[in-house]
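What follows are several structures.
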Structure 1
Amino acid sequence: MMTGAWAGPLAGLRVLDLTRVLAGPLATQFLGDLGAEIIKVEPPGIGDETRGFAPFVGGESHYFVGLNRGKRSLVLDLRVPEGAATLKRLACTCDVLVENFRPGVMQRLGLGPDVLMAVNPRLIYCAISGFGQNGPLAGKPSFDIVTQALTGVLSVNGVEGAPPVKMGLPVGDMSGGIFGAIAILSALHERHASGRGRLIDISLYDGTMSLLGYLAQLAAVTGRDPTPMGSRHPSVVPYDGFPAKDGTIIIACLADRFWPRLCEALGCPEMGADPRYATMALRREHRAEIEPRIAAITATRTVAEWEERLAAQDVPHAPVLGVQAALAHPHAAARHMVEEVEHPTAGTLRLLGRPVKFPGAQQPPLQPPPRLNEHGETVLREVLGMAADEIAALREKGAIGS
């Protein structure tokens, strides 16, 4: 077992983060979790728009706090020539640049990938957008619910017979962050051999559509659109939430071996031995008989009682937890998925922990999200070697924040 803090596998890499709201900040936060230095460039005024999203704690937005831990904030006005020139200088010192403007914005600022990759051929330039850099929708605005609607994801969420609803998690935006981070890591690996950076085109549309997975194949094979099924599964029975005396218990029999064990836990072993229900395909055919019977049984006991009985038979199950209960669960604590950090104005913040673990290596504690322009002068001084008078001149021209 290693002792002491390890910065992470991306230690020594510097990322220039021009992103805001969700998809881009999530991608760069993942890179920061892995040890990269993240310089978040924000516009003058409010900075990242999410800094203004209520509710607030100590003047800090819950939204911003959740997506920007451990970054350094620098305010630059890219519309001012000196601000754009400063960004270009910063790009020369960085390994990765991530932006999530609409296609064409960076080019109009004179900071497109052709310009920045010319001054730094090793730069990996990741552009995250709603619909990508080409195609009939490329210039259109897009947010999570738009992406879910256009990719078919929204159509399969909800309950049967009711209008579809968007997923509670912003899966459209999050897909951009996750696939953006994967693409950047792939390009870094390639750069070890080539010595050159690469332009990456990530769209929320592509990422979300790719998450359709087997549902896309189901539509292709059957020639019919999958429909909303609530918590049920189109192929697996039982796979749903069932009523208990005091709540809902999730039961998921995603393999035939669990079926007789479930029936034993339910106190009806004869159903587990019934040849009509022996396989997943047969249970799907008899869904209308099986699900109501299970529901009638589960309604007779509490969630805790079913947890005990199902665990004894090793049947996949879970109570339906609220977010507060999920964060307080002993397993979340054991996996360090909630950590406390001290913020200079917001006090003690409870942040989600790193999702990637490296057994045998202890990474340093999480750092709080930055206040607007908190590290402005430090970045200019340490990264670009600017003297105080040069920084003052930039401030006077409105190129940097105060």
Structure 2
Amino acid sequence: MRRLNRVGLSLLVVMFLLSMAGVGPAMAQQPERGVSLTTTYPHVVVPLADAGDTVQFSVTVANTGTVAEDVKLSVVSMPEDWKCQFESGYPSKIVRAVYLPTKEEDEKNFTQGITLKVTPPSEVESKDYQFTVKAVSDDGKVSDSVPITLTFSGEAAKSVPAGVELSTDSTTLEQTAGNDFEFSIKVKNKGEESRRFEFGLEKGSPETQLASWRGYLTKGYEGTRIQDLKIDAGATETIKLHLNPPSGVQAGEYPVKFKSSSGEVSDTIEVKAVISGTYELSLTAPEDGRLNTSATAGDATTVSLKLENRGSTALEDISFSALGMPDEWDVNFNPDSIDTFEADETRTIKVDIKPGSSTIAGDYMIELKASSSQSKDSVDYRVSVETPTAWGWAGVAIVVIVIAGLFAIFARVRRR
């Protein structure tokens, strides 16, 4: 009997253990629906000097159930005037909901990593700011949330005052008269907001003749003329200042003040245009336009030439010469030299041309030249030379004698 009791007791123990083994898996069975929301860094500290910049949090949402879920994402308990936005990875997209298959269906995509971008206002205090990220199923029956804390610490960044700064690599440019000037000027907006800047020239006093100069602006290498330009906060733009001096401008230095302004802020930079002298000596025919004359061998004849200084600077030490003359010719200039010849000055130069006494009649071309160390010019002058009258009669006599001799010879031949 005792033995039977022991066997029965053992059977009861075995049945109890078997029943417990069957209950275990049932108790650990996965729930039908579930959503999990986590973040790697639930508390982030940012320097107060960076207030206004966007802060990013990595958020992971997972399907812990046995059915697929459409899960909506939102931020609740958010501080006032803050901006929050969920984004996917590359390429970045704004996300408001995410589809999560079950782990059994897709072991790779049953969890999704989302980036939460938080942008606080530009003015915040040094303290903790808390908000809550929430994930909820499309029907609202399952959800999860995670608290996040963003702490600002330290001192706020110093405010950058509004301002503009002008600079250029070359403040002085030099050109000969008749050429334009082009200055490259950099304009920097030193403020914290975009501004539209106006530009202008502060011309010098009338004594500098800048009142008759012309100027205009272009942006960078673009050809379109501008009068103002919008420049973003902290950005720098390059503009071109074009200056056109008037015709006949005298050599010298011409300072020009260039100004940029926007409301109460402005800056001025001075550039300098240097006009170097131009040298142009001109030797031409007089008003009648003749560059030829007649002369008798052995006798002098006088002609006139017009000498002009067409440059913008005085010419020094002008001399005259004649080139290409036959032997025994003599050419003299009056005056024979000029010490100083001012800009725009005109003079008449007399030239005495004397062909040699033995010059054969005909046309002769000689070069008459005016020279200085800065410039020179010349003209080709044609001289028609005639022989003296006495030589003409002598020639006639020789011809008569030759003809008479021929007749005498013919007469002798006939007699024979």
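Quick note: the coordinates plus some simple rules give every number you see, no bench work behind them. Every value quoted in this text rests on a predicted model; they were computed, and no experiment measured them. Cβ atoms are built from the backbone, for glycine too; each structure is taken alone.
Identify the structure, out of 1, 2, from whose coordinates Cα Rg over 2.2 N^0.38 Å, for residues 120-183 alone was calculated to give 1.37. Computed on structure 1.
Once mean projected area of the Cα convex hull in nm², for residues 96-255 alone is evaluated on every structure in 1, 2, the highest one turns out to be 2.
Given a value of 1.14 for Cα Rg over 2.2 N^0.38 Å, for residues 72-143 alone, calculated from one of 1, 2, which structure does it belong to? Among 1, 2, the structure yielding 1.14 for Cα Rg over 2.2 N^0.38 Å, for residues 72-143 alone is 1. Match the computed value -4500 of helix-only ellipticity at 222 nm (-39500 (n - 2.57) for each DSSP H run of 4 or more, over all residues; to 500) to one of the structures 1, 2, and report its label. So the calculation was done on 2.
Using FRET efficiency 1/(1 + (r/R0)^6) of positions 64 and 192 (r between Cβ atoms, R0 = 35 Å, to 0.05) as the calculated read-out, with 0.55 as its value, let me know the right label among 1, 2. Label of the originating structure: 1. Once volume of the Cα convex hull per residue in Å³ is computed for every structure in 1, 2, the highest value turns out to be that of 2.
Look at relative contact order in percent (Cα under 8 Å, 6 or more apart) for each of 1, 2: the largest one is in 1. Ranked on distance in nm of label points 7 Å out along Cα→Cβ at positions 40 and 112, which label among 1, 2 comes first with the largest value? Top value of distance in nm of label points 7 Å out along Cα→Cβ at positions 40 and 112 goes to structure 1.
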